[in-house]
Structure I
Amino acid sequence: MTASPTSSSVPASDSEAPVRKPRLGVFKFASCDGCQLSLLDLEDELLAVAGAIDIAYFPEARTAMLPGPYDLSLVEGSISSPEQLEQVQEVRRQSRFLVTIGACATAGGIQALRNWADSAEYLRAVYARPEYIRTLETSTPIAAHVRVDFELRGCPISKEQLLEVITAFAVGRRPNVKDESVCLECKRRGTVCVVVARGMPCLGPVTHAGCGALCPAYDRGCYGCFGPRERANTGSLAGRFREGGAGEPELVRLFRGFTGYAEAFRKESEAHEPQ
């Protein structure tokens, strides 16, 4: 979580022109669209959002696109092609505040698995004419290329957290997205710990909260969709999994999922690769 916004707007008096509504831009790079759709999934709250801000650029939701600059830009997706490298620089130039949303934008996404492989081999396996494909060898988060003002994690993101972020930037305060682990969400909903009760590997202790502990509620270990929380002690958790019988290949797989290229998970998975 990074810099907080500051408000420079002053309410207009009766004799002045109405205060301009903040302009919102929503942009997509390499992703599945799920995090953008979380904005549309706000349902009743979306009416209030649309009344408070000017949704100027959002290809998923409107046909007429208004040019920048934008007061707030929400950016989904990782950087995976040469064109996207150029496009994200332009989005940054047009944005007063830039917030990345989702696992792809904040950690490279599931497509970042190619960062540990031969991307040319993937192209040959997937495409009949790979020579027509222009792609980068890696899939990287937005923050690897431009300054990011705030990161909102998840696969997909929490619509409640998204509403909090939009509201905060609209009124000029820091978003209140707590740095808690999934374990706290398990406790709040009364879910029995799958690690203690079933000996099941679960990334909940080191994963940022936001999903409502969905997987543990259905007797599944957490996959780390919201990425590592700050100061995540992944080494200690890996040691606990090893005591439970997990081998090095399984530890690599556990930490190399939707957010596997996030720094804490990346370093932990690489620590268990064959030397």
Structure II
Amino acid sequence: MKYKTVIFKIKDNIAIIKLNRPDHYNSLNELMARELLEISYECDTNKSVRCVILTGQGEKVFCSGGDLKSFHGQRENVARHLKEVTHYLHGAITRFSRMNPPLIVSVNGVAAGAGLSFVGFADIAVCSEKASFVSAYSKAGLTPDGSSSYFLPRIIGSRRYLELVMTNKILSPEEALQWGLINQIFKHEFLNKKTLEIAVQLSKGPTLAFGRTKQLVHNTFDSTLEGQMELETEMISKSSETFDGKEGVKAFVNKEKPNFLGK
């Protein structure tokens, strides 16, 4: 599958997505948003995909945010153009967030603007020791998009989120780890290897149960205690009927290693 702004491949049940505009700091334009939407549908519906990695091409930048030069070129049509771009981008984020396979965002360099948003909707986020994180929206007189205002306040808290957006504070990998924005930091030269190791482990897990767990987490902040427990009841009962649910229980009882198939 060939794309102009993204490198995409599926191998051994793992989908790898690389933002591929290194000459433009992997900034997001309308075409990239459209291609990410198409790829998100593939990851969501292709049963062979059991884990997804999202990273950036190149050594210095994960994603520098929106392509402001392309936005500026729209002149009087910029508002309409941004509605189109976010339409595609937000559609992709919805699919990536709600698909069964876990999504690992692997930050190989600067994550700014939409790049920071991508870290927010990840299921697991890891980064290189050379990474950095900055909102950058208010620096351009803009407001956040890409699910930033939904996921990030839930992860780091509303006060810290507002600090990031209003002051454009740049977080180091260590600060991002302390704030709970990322899960692990790796040496730059080992980032891809370590990310793939996590992906391999997850790709052998109970994919449908992972997807239902994501649903539980997404629902929890808008639910009552009783409502959340009712959803837990529904999810665990459905999971018990799947192949992996039956396999996992059987393996536990027999003290064996389960062979999950993502079914």
When FRET efficiency 1/(1 + (r/R0)^6) of positions 130 and 170 (r between Cβ atoms, R0 = 41 Å, to 0.05) is calculated for each of the structures I, II, which structure yields the highest value? II
Percent of Cα pairs over 36 Å apart gets 21 when computed on, of labels I, II, structure I
I have 11.0 for mean count of other Cβ atoms within 10 Å over residues 74-81, calculated from one of the structures I, II. Which structure is it? II
Using the calculated result 3.2 for distance in nm of label points 7 Å out along Cα→Cβ at positions 218 and 242, pick out the matching structure from I, II. I
Quick one: mean count of other Cβ atoms within 10 Å over residues 122-129 came out at 22.5 when computed from one of I, II, so which one is it? II
Thinking of I, II, which structure, once helix-only ellipticity at 222 nm (-39500 (n - 2.57) for each DSSP H run of 4 or more, over all residues; to 500) is computed, gives back -9500? I
Per volume of the Cα convex hull per residue in Å³, for residues 42-177 alone, the highest-valued of structures I, II: I
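Readers should treat all values here as calculations from the given coordinates under stated rules, not as data from a laboratory. Because the structure is predicted, anything quoted here is derived from the model rather than measured. Cβ atoms are built from the backbone, for glycine too; each structure is taken alone.
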